[in-house]
Structure 1
Amino acid sequence: MEHFINTCRQHRLKVTPQRMAIYRALTSDHSHPSTEVIFRKVRQTCPSISFDTVNRTLLGFSRIGLIDTIECTGQGRKYESNKIPHHHVKCRLCGAIVDFMNPSFDRLSVPQTIRKKYQVTAKQVVLKGTCLTCQQKGGRGNGNQG
C-alpha cells in the first residue's frame with residue numbers, strides 16, 4: 001500500500017477508503033478483472049459505492065500509471081496491477097488472460113516506421129489461442145472473444 005499512497009500523493013490524489021478498497025480488490029485478483037468484477041468485490045466492504053465511482057477510479061489509476069488497462073475486444077476493459085514487464089496469452093473462447101514472461105519477446109525490435117511516428121515506452125506481446133479447459137470442452141479457437 002505504500003506504493004499506492006506515494007503514487008496518489010505524487011499526483012495530488014486524495015487517499016480515500018474507497019480508493020484503497022478499489023486498489024486492494026484489484027491487487028488481490030490476478031485474473032485481469034473487469035470493472036464489474038472489481039465493483040462487486042468492493043461493494044462487499046463499501047456497500048454505498050457506485051459503479052461509476054469504481055469505473056472512474058480505475059481509469060484514474062490507469063492514467064497516473066498505478067495500474068494497467070487491458071483492452072479486450074468484445075469484453076470491455078480489464079485491469080491489472082502487475083507492473084513488471086510481461087506478456088499475455090488470451091483464450092479466444094472464454095476470454096481468460098494469463099501473464100507470462102519471455103526474454104526473446106522483450107528483445108523484439110520496434111520497426112523503424114513505428115519509431116518515426118511514436119515514442120515507444122513499452123512492448124507487450126499478446127498471444128491468442130484456446131486454453132486447455134476450452135480445448136477439453138471441444139473448443140476450436142475460432143470464437144469471437146477478441
Structure 2
Amino acid sequence: MAAEDDVRQASDRFYAALNSMLKGDAGPMVDTDVWSHASDVSTMHPIGDREVGWDHVEGTWRQVASLSSGGQVAIKDPVVRVTGDLAYETCTEAGEATLAGQSVSFGHRVTNVYRRESGTWKLVHHHTDKSPGMEEIVSRLQP
C-alpha cells in the first residue's frame with residue numbers, strides 16, 4: 001500500500017498543478033516534481049492530438065495556461081495500480097475552465113501513467129477524452 005499511497009500523492013501534485021494551470025500559471029505543471037522530463041513522456045489532451053517528448057508536452061501545458069483565466073478540476077473514483085516502477089491511475093475529471101474568455105464545463109475519463117524516477121513518482125502520460133466544448137473554443141483561435 002505504501003507505493004499506492006505515494007502514487008496518490010503524485011496524483012495530488014498533478015491535480016494541484018492542473019488547477020494552477022487553469023488559473024493561468026503553468027509553473028507547477030512543468031515542475032520536475034510533477035512530470036518526468038524524459039523524451040518518452042506523452043499526453044492526449046481534451047483539445048489536442050498526441051504529444052510525445054517533454055518539449056512538446058511542456059509546450060501544450062504552457063499554451064493552455066496562456067489561454068486560461070480561471071477554473072477548477074477535481075477527480076472522482078480514482079483507482080491506482082502499481083507494478084514495480086510503473087503505476088497507472090484511472091478516474092474521471094470534472095470541472096470548468098475559462099479559456100480565451102469563454103467558460104466551458106467538462107467531464108471526461110482519464111488515465112494517468114506514473115514512473116518512479118530516483119525514488120519519486122512522476123507523470124509520464126496523461127490521457128483524457130476529447131472535449132468538444134474546449135476544442136470549439138481553441139479552433140476559433142486558430143488562423
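Rule-based calculations on the coordinates, nothing more; no lab input. Since we're looking at a predicted model, the values are computed, not measured. Cβ atoms are built from the backbone, for glycine too; each structure is taken alone.
Here relative contact order in percent (Cα under 8 Å, 6 or more apart) was derived from just one of the structures 1, 2, and that gives 24; the source is 2. Taking distance in nm of label points 7 Å out along Cα→Cβ at positions 47 and 79 as the criterion, the largest value within structures 1, 2 is that of 2.
Taking Kirkwood radius over Cα pairs in Å from the coordinates of each of 1, 2, which one would give 17.0? Structure of origin is 1. When mean count of other Cβ atoms within 10 Å over residues 7-14 is computed for each of 1, 2, the one that comes out at 13.0 is 1.
Sorting 1, 2 by mean count of other Cβ atoms within 10 Å over residues 31-38 from high to low puts 1 first, with the largest value.
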